[in-house]
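K.L.:
So, here come the structures, one by one.
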Structure I
Amino acid sequence: MIFWGMQLIANLLFKFGSTLPSRWLPGFILGNVFGASSIYFMMKLYTRLNPNIANTIAGAGTFILVQLALGILFHSRPTPLQWVGIVAVCAGSAIVSATTPIAGK
């Protein structure tokens, strides 16, 4: 969850930085601080799960949170077909999570 939160903050800072030229550098720097720092938590996931499973869960969770946050904060509205894709990512991530044994058990 910490990884997802840090990735969400990084993406929001990148979007914020793209709204005005004067915000570009702060958004870029702060977004990269959060994004790069989140890799520590990704490495922790790799110690508990198979790498492909950890990457699926981390990537899908980040994707879903970023889509929802951008929609709320920046009023970007997905099309119906894009909503189908978001739901498919949620379903796929749930299936992977529900059927994945924790390493060492």
Structure II
Amino acid sequence: MKIPKEVIKRKYELTYLLPAGYSQAEQEEVAAEIEAQVKKHKGQVMSSEVWGKKALAYRIKAHKKFHFEAVYVHSVLEFPSSQVQSFEKIVGLEPKLIRHLLVVAS
């Protein structure tokens, strides 16, 4: 007899930075790609909001150029704990993002 494992779902906060030069359509395309990865990893997007364009504290080199400002996007996600590591690895490899941060929501 097999005993099913309990699936533990947690809420996570994902904040990522996009180049400031991206148009609204490009920002929505990246958001759709992130959401597709969330669904692929058996999660769901609880909420998402664009914080807008802000100056960076220091320059960041990405995409073979330096960025001095970026568009901040913040999302609240819910995942099974077993899927988080593979999701973060995929997000970290996304070439359109400057930086990202994934933390457990409190």
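K.L.:
Which one of I, II has percent of Cα pairs over 22 Å apart, as calculated from the coordinates, equal to 40?
P.N.:
Working through the options, I get structure I.
K.L.:
Let me ask something else about it. Comparing structures I, II by Rg/Rh (Cα atoms, Kirkwood Rh), for residues 28-67 alone, which one has the largest value?
P.N.:
With respect to Rg/Rh (Cα atoms, Kirkwood Rh), for residues 28-67 alone, the highest-scoring structure among I, II is II.
K.L.:
Follow-up question, since we're still on this one. State the single structure among I, II that was used to calculate Cα extents along the principal axes in Å, for residues 44-83 alone, giving 36, 22, 15.
P.N.:
For Cα extents along the principal axes in Å, for residues 44-83 alone, the value 36, 22, 15 is produced by structure II.
K.L.:
Additional query: Quick check: 45 is what I get for relative contact order in percent (Cα under 8 Å, 6 or more apart), calculated from one of I, II. Which structure matches? Please list the in-between numbers first.
P.N.:
Details: I: 30; II: 45.
Here the read-out was taken from II.
K.L.:
From which structure (I, II) was helix-only ellipticity at 222 nm (-39500 (n - 2.57) for each DSSP H run of 4 or more, over all residues; to 500) calculated, if the value obtained is -8000?
P.N.:
Corresponding structure: II.
K.L.:
So if we calculate distance in nm of label points 7 Å out along Cα→Cβ at positions 36 and 92 for every structure here (I, II), which label has the highest result?
P.N.:
That would be structure I.
Since every read-out is calculated from the coordinates, none of them should be taken as a lab result. Predicted model only: the values in this text are computed from it and were never measured. Cβ atoms are built from the backbone, for glycine too; each structure is taken alone.
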